[in-house]
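Some structures are shown below for you to check.
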Structure 1
Amino acid sequence: MPRDPQKPQFFRTLRVKNVQQVGVLAGVLGVVARHGASVGDIRTVHQSRTSMVRDVDLLVESLAELDAIVSELDEMPETTVLELRDEVLSAHLGGKIRVVPQMPIDTFADLGRVYTPGVGEVCRRIYEDPSLADHYTIIANTVAIISDGSAVLGLGNLGPLAAMPILEGKAALLAHLVGVNAFPIALRSQDADDIVEAAAAISPSFGVIQLEDIASPKCFEVERRVQEAVGVAAFHDDQHGTAAVVLAALINASRLAETTPQQLLIGQIGLGAAGLAIARSLMHYTGNSVLGADRLPEAIELLVASGGTASDIEEICGKCDVVIATTGQPALIEPSMVRPGQFIFALSNPRPEIDATAAMEAGARIAEGGAAINNLLCYPGACRGLLDAGAKSAPQAAFEAASEAIVAATPEGQLLPNPLEKPVHTAVAHAVARACIDAGVAGRDLDPDYFVEE
């Protein structure tokens, strides 16, 4: 049975010791399955001639469900529960990122080079030639990730402090995947003027401004005004990163179904930051109108002004070949609403509009959720490419180029590539940088060797 997308989910790691005997692990997994939990990774921690110790990752819908699993395992004579851990909270203790120096600072000579008195000469040189800041500071390799916390995942307006784990996570991924420095900046104010003013005030320290988890429709105005106010590329990742990955997924899904996006009628349910950007991106790519539904009339007006067609969820599910949902409303789409052969992309996180398994069982040709169709495939490479090009803005052409790079990096027969494979992000970076050069927004020339795949 698919998991109920309306219920919360808890990630826990169970450490179990069992006798070295055929069928014991299957018994453990059987207990987990009987209580409706999902199993993730299973890792062997220790093995001897007579016993095995394993860590089993579980996804449960309640702590009571977890207690029932542990109680039943405790009753199995071949199995001992050694430990139950919350590794998600453990991973966040003290935060997920830190600032470290590029060189050792162990002697007074080191101190003189890094700080006073030597740093004064560097300051004077940058004052005389501001372009040297790209060479002698972190600016050209640094991103500000700015949020007011007004639209955190699909959880709503949680405020700036609760947005920090998202911002830190993105910063950690940028460092790991593309070697970019990123700083999480959570703003106390949710006023558009204040957000724009804050972004403009700190922009000299950064090569790219990435806006994150800002609610619609305010996010559209904020992105436009921030881009006008700063001298570097600025983009709202919930809009453009998500839209780029959805376009890539649609191109690949169309190939798997032996059709093209241009031949498909597309419906977008939910016209917030991501939904409207997806609709605009797909209309630009296909040249066709997208049907859109939203509970807010002003969201429908924005879609229609962009060339879309006002619709409702019933018409979209009943008529469209492709149904994309970004509403933040769990279980909005009933299995009975799925038509055979449809593509269903239910993208709300952490709980989708319909579980992908349920959609497939209802007859969908292809179904995926926001965990797979995730902007992680775009924003690291996009930031890397914008920084490398010294881009002064982030044009739509750059994100369409990112989509094409993701498509090219996708293994045959799959919907999307593995987001943890660094060559994927390198390909996206190269595509974005080239698009910025072609669009005339690049602030620096790149050596032809830059575009040679390693």
Structure 2
Amino acid sequence: MSPVFLAPLIVACALFMESVDANIIVTALPAMARDFGHNPVTLNIAITAYVVGLGVFIPICGWLADRFSARSVFRTAIGIFVAGSLMCAASNSLGVLTFARFVQGVGGAMMVPVGRIIIFRAVPRSDLVRAMNYLAIPALFGPTVGPLVGGFITTYLHWRMIFFINVPIGIYGIYLASKHIANTHEADPGPLDWFGFLLSASGAALLLMGLTLIDGALTSRGNALLMCAAGAAMLALYVPYARRKARPVLDLSFLKIPTYHASVVGGSLFRIGLGAVPFLLPLALQEGLGMSAFHSGLITCASALGGAVSRSTATHTLRRFGFRTVLIYNAAFAGLAIAAYGVFHPGMATWAIWMIVLVGGIFPALQFTSLNSMIYADISQADAGRATSLGSVVQQMSLGLGVTVAGLVLHLSHWLQGHQTMVWSDFWPAFVVVGLCSFASIPITRRLPPGAGDEVARGKRQ
């Protein structure tokens, strides 16, 4: 079999497993919360733990692949992810589930980036675009399949079984990697910036987990505030450290590049809303509108279908209007699309909800694709790896922050209205708030000069 197809097939096993898992668990959160005896919103800690594991370990993936071989790291990553899945299935408390999700995140952090390295090394440059197109296929199916499968299993079987799906896929991926990927070693990558890694990773993890726990449901607000303060202090210390270091694990100097700054910093504000929706929407449909997990899965998958339509037209849209115009106006459309979920109400026709969710997937997907493309607009090929590390970490943390913000607004809305259980009126303020986050990115994007990133967006030479 040609490496142009075989290498993406092997990596696709990991990507599909990760994509399905990320979309399958949110549909099962209410059922899991009932078994653990917690408010469903409190389970946002399990989502955040996964994001933390994913985000903090991304920067060292390339170094690990060069130091221990991409094949070894890739197989180990799949094994860690599968082990985390089995721990999730066996968890008997929210604490165990949270730790298991963190383990999954660590495995996920290494699977896809190292998988891409495998493709780059196995496929001739002339066939690289075709190979990456093959790799993109499971990423399109995961958000559609995940809610459907997760909803069906949760409704008609048991939520624990959703985590067993990863086992055969993971074993097959390890088998293919062992049989078809050469165990080559690259040149010595040199020493890793361990101090910078520990400082930035610990700071980001403490800050995000502290913000998630600040509602006081799982620990005292004092402890949560201490975590936030410690995390913020570590991140503040990392800034001057990174400026002095020749090759820091996260190179902040890239933020001086206008297109990169807009994509990472401005894009983070948009991604807060984007990260909140997969958490909020299934909860709102099940807890607020009384739908079953399977029924809510049938509706939430419409967002993925809308996103697929948007991605198919993204190249044409960017060539026609350019990054600056698309990102400014589409940020508003994306924010309105997210806030529009707040118009749902008990008794609303299912077809109308499905159509709103379908359309609601179009604009955020276009914004996400545009931001991910613009990040490389003014980055040299030699700096692509280090620039990607910083961008990926900030992207994952902002998506996790979206879950945190959504949970905090839900708790506040629920408390202010004095409801004993979650009802629909608790949810709509959260959709409005996270939708407004997308609007907050517009002032940053407006600073871009006209024609910014045109070489990437429109294929023009500068």
Structure 3
Amino acid sequence: MELSLLISAVIFVATYAAIISGRVQRSVAAMVGAVLMVVAGLYFGFYTEAEVIEEAIDWNTIGLLLGMMLIVGVLEDTGLFETLSVGVAKLSKGRYFYMLVLFGLLTAVSSTTVDNVTTILLVTPITLSICSELGVDPRPILLVEVLFSNIGGVATLVGDPPNVMISGADPSYLGVPAGGFSYMDFICNLAPTVIVCVVSSVIAFKFLFAEKAQRENSKIRQKSLESLLERDPTNEVKDWTLLKKSLSVLFFVILLFVVHHELGLMPASVALIGAALILLLTRPDVERIVSRVKWTTLLFFAGLFVIVHGVSETGLLTEVASVVMNLTSESLLLSALAILFVAAFGSAIVDNIPFTAVMIKVVGGMSNQIGIESGIFWWALALGAGFGGNGTYIGSSAGVIAVKISEDHGSSISFKYWLKYGAVIMLITAGVAALMLTLQITTTSDIPLLPG
């Protein structure tokens, strides 16, 4: 083994170990790892300073996240999510299982438009407040919200961080269209599988939480419930003018996402156009909105991109791709299923964002080796990373955030508690995804709107 490959592998493993341990803030770990990788690259000749800016960092991903964060930062001041949450609580009429499912569906749908991390940040505090008011256990509802946000986010380009990263995959990889995958590529290839997985999960929740729902129904404070049912959701809106302007911009951005390929726009350009437009129309306190941007998340992504590019330049990830292809005998079906389940189980152990950063290079290498112009590998990766993040709460950023918020409110969700339900949903959804992928690959007829 070449020394450069060994050094890059050590830096890579050490960085990921620091991220997984949680002892070092993950953005700090990523940035330190990135600096070490560049220094090693300069010394051994597999990295240049220019590469960091021009090739390593995926500016499309960074720009897309920044633009959407600014848009959501303005939406926070409208009261939109408070309105939706109160409406959902009223619709459930205080019945615990209906509340659990409806809040889950709210986050699933919201996560198709706003990324799942932001959705959880906005919805979970309101959920905790409503559960506290009614005197019921918020943990199952919070858990279902995260599970559904991760499932729903898989359906669109902007819904899940791994999807954002996959959308910017290098077009030199077979199966990746020029300019990357479009917004409609994600919807057409992933949304049908997501819908089936949502339905399957609701059925599973009926069995998993049947007894719990009965117990919680008997605990509900009737006076608080009556008060909640009398509340008008529209009274939760803080500023109607701001809401109308913000929603108009959001719908415009979604429309641009749908046609961005035809217009020759990158997803980042669409998000940044939307951010500029919403700031211009609403004239908010810009410093306050900018302070809501998750800068540490952007630094985390930038650091990961630099690390993974360095490892890729040494040839390590190409070797990994070759090993996987040999194990699957270069079969399209076996390779796709291998990607799906490796991504699912890997994302349950490691946060699905850094895991996806590595898998993009591996999948790209596999695509080129098998020599078939098919997007199936990329959809397998998106499904595996998205659904696998539900296996444990460290599997997705949304899970980590929800657990932290629950701890702050005295309703801690333990690792064991999460595993009891999250692992079941992960296996069910990964199984559904495997079935859909298998049908697409093995059938001789055209199946509309299935992954492929």
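Each value in this text was obtained by applying a stated rule to the coordinates, not by laboratory testing. Computed from a prediction, not measured in an experiment: that's the story for all the values here. Cβ atoms are built from the backbone, for glycine too; each structure is taken alone.
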Structure from which 60, 50, 46 was derived, Cα extents along the principal axes in Å, options 1, 2, 3:
2
The value 19.5, 60 for Rg and Dmax of the Cα atoms in Å, for residues 220-395 alone was derived from one model only; which of 1, 2, 3 is it?
2
Tell me which of 1, 2, 3 gives 16.1 when you compute mean count of other Cβ atoms within 10 Å over residues 228-235.
2
Cα extents along the principal axes in Å, for residues 84-251 alone gets 62, 43, 20 when computed on, of labels 1, 2, 3, structure 3
